[in-house]
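Each structure below is given as structure tokens.
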Structure P
Amino acid sequence: MKKKIILCLFLILQIIIINLLSLFPDFVEHYYSNGIYPYISKTLRIIFGIFGFSIGDIIYGIVIIFIIRWLWRRRKTWRKEWKFNLLTIGSFFSVFYFLFYFLWAVNYHRVPLHEKMGIEKKYTHDELIDFTKRLIDKTNNLHLQITSNDSAKVVNPYSVEEIYNLAPNGYAKLSKKYPDFTFKNESLKSSLISTPLSYMGFGGYLNPFTNEAQVNCNLPLYNLPTTACHEMSHQLGYASESEANFIGFMTSIYNDDIYFQYSGYSFALKYCIRNIERFDEQEAKDLLPLINKGILLNYEDSEQFHDKYESFIEDIFKYFYDNYLKINHQKDGLKTYSKFVGLLVNYYKEKDL
């Protein structure tokens, strides 16, 4: 009982410390994100990367089974032993909270990527329109290089495993310009729960306890390269979803493989069109005829995938994940994903695509 009380008190202390750390991003960046975290993540990827399947998913499954078993066995004890039961739950969450933040989640409080790279986040409507038109031209050109037919959709010729093997190449090339994106000891895997992830509406996730990048292998293959690169960025300690989207895009287009480049540019274009649509739906519609029909067919594949797995489960999980992001200082919640458009517009303001 005494150990459980200490662990519960330790949970309170941890919450206070984490909230204090959020006030000192420079400290987190220096001592955690660029201090002990690279050693933690590298060690975890070396250990769990030797397995060709997701160890993290198996661990989650075992933990869930034990939790259900415990709840079932204690179901009749809540009146007489409620204090003991609550302390047991509190001590479990204390250990979980410690491992979650120590192994990865302190990265939520590091220096924002746009500050490190000297990129503005705000942009005007005209700047977004101008960038989107440039992006349309670039994506159209890549599409035609692959298909030689503006009405044919891109069919990625690679298997899922081949995509995982090619993904680190973009990081290797981008890191020559930006050393912070140096990536070693890959641990990129298809999630064993890809079908449940599809119903939840997620393309993948990072397991913070094993540092395995888990990808939903059910996704349309044309879009899978950028999703894989996105999840890899979390392994480098970039917890923000907008930053992960930006890095996923950059490492896709820096990849020498044209299918990765197409995945990155078409991914960014879709987000730009959606952002324009929020401000002016008609203006977004006016841009669609400028996009090759084959690209729009790829977008239709994504829509059909979403429709196939659409259910109330997605609404439930996205509600919880939206609030989870807000608790971890991503105040825009799920809208954070689209915030990377600001990074793109400002990064390419004076650069060629």
Structure Q
Amino acid sequence: MIVTRVRLRDFRSYAQAELALGEGLTVLHGRNGAGKTNLLEALYFGCTGRSCRTSNERELVRFGASATRVEIDARDDDGPHSLSVGFQPGEAKRLRADGAPVDRLVDVAARPLVSVFLPDRLELVKGAPALRRAHMDQLVAALWPARAATRRAYTSALAQRNALLGRIRAGRASRASLPAWDAEVARHGIALRDDRAAAVELVREGFATLAGELGLAGEPELRFRPRSRAATAEELAAELAERTDADLERGFTGHGPHRDDLLLARDGRDLRAYGSQGEQRIALLALLLAEREALAQARGAPPLLLLDDVMSELDPERRERLAARIARHGQSVVTTTDLAHVPGAADPGVARVAVADGALRPDTPAPAWEAA
């Protein structure tokens, strides 16, 4: 799936803009604050229906405007496709895929997968475990779309168990009801835990290789850290039963896959606590690139890769290595303040677009599908 064009209206700093993407690499260049990152966010928003930068989507609407809209044109072997997201604060988003209303873009089969690197996403490495759990679940859903329902089923069962704990604490229910919910939580929990473990295993070796190539010294390591070591749903249910008194005391379930974590480490030391910001940045980039390669193998094509200001903190040798990885296959959009920082930016076939104060000026001819 290739994204051919994005159109946006009243999105962040843009009153209106339209961008045609190259089939391989597109380089957005311009000074800091010109709006390059906003374009990447618009691409992500149009492909997924959510922002990659903020949970307060009111921020997406241009100051003084009442609503925003992003449209994506894409194509695959079956022909052209379209996605659109309309958002007005206070109202539900209006999502469409090939002209039909949908509840969630991430459930649409004919949509481009997308992966994004932003400096703000360092929280994935140094932030709370919940961020890494959510990221693992997004990877599972991208690798095996049918398994996305497992996390929702687990979340629902966990909420029911927690509600029952609250009723028992208040004297409005009996502990005799708990074993059934222990079994339900455990059934979905084991499946969720195993899906996460399988996804991490697919990217583990690639992460170590890429992190080393990009300059993370020592022995890079990616490891899934499950809360439970139970081998079966029955064993996990037994663990939950053993902790019933403690759960009743605290008022919620303290054990299970909702406490899993993902370790990014160097020489056995957790980069969350012991890594510099530069090391955390390299680890995040290596993780996203390793996931992209795993998705390319599993789904037959790599996701659209969005890289914001990724070259500025790499030395020339590592820029060359990263550029070679990007150019190997798939579609990418890279932002930079200096074209000289992007190896191969001047090559034929690379689309270059100057960004300045909400205006886009292509430096190269339009891609073939635009000229036709």
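What follows draws every value from the coordinates through simple rules; no lab data is involved. Model, not experiment: these values are computed from the prediction. Cβ atoms are built from the backbone, for glycine too; each structure is taken alone.
If mean projected area of the Cα convex hull in nm², for residues 104-175 alone is calculated from each of P, Q, which structure is the one that comes out at 8.2?
On the way: P: 8.2; Q: 7.2.
Structure P accounts for this read-out.
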Original post:
Out of P, Q, which one gives 1.04 for Rg/Rh (Cα atoms, Kirkwood Rh), for residues 96-271 alone as computed from the coordinates?
Top reply: Q
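Suppose you compute Rg and Dmax of the Cα atoms in Å, for residues 32-119 alone for every structure in P, Q: which one lands on 18.6, 59? Write down the numbers at each step before the final one.
Values: P: 18.6, 59; Q: 13.2, 41.
Label of the source structure: P.
Output the label of whichever structure in P, Q has the greatest value of FRET efficiency 1/(1 + (r/R0)^6) of positions 24 and 224 (r between Cβ atoms, R0 = 35 Å, to 0.05).
Values: P: 0.40; Q: 0.60.
Result for FRET efficiency 1/(1 + (r/R0)^6) of positions 24 and 224 (r between Cβ atoms, R0 = 35 Å, to 0.05) over P, Q: largest is Q.
P, Q: which one has mean count of other Cβ atoms within 10 Å over residues 128-135, as calculated, at 18.4?
Numbers: P: 18.4; Q: 15.5.
Only structure P yields this read-out.
Using helix-only ellipticity at 222 nm (-39500 (n - 2.57) for each DSSP H run of 4 or more, over all residues; to 500) as the calculated read-out, with -20000 as its value, let me know the right label among P, Q.
On the way: P: -20000; Q: -13000.
Computing helix-only ellipticity at 222 nm (-39500 (n - 2.57) for each DSSP H run of 4 or more, over all residues; to 500) on every structure in P, Q gives -20000 only for P.
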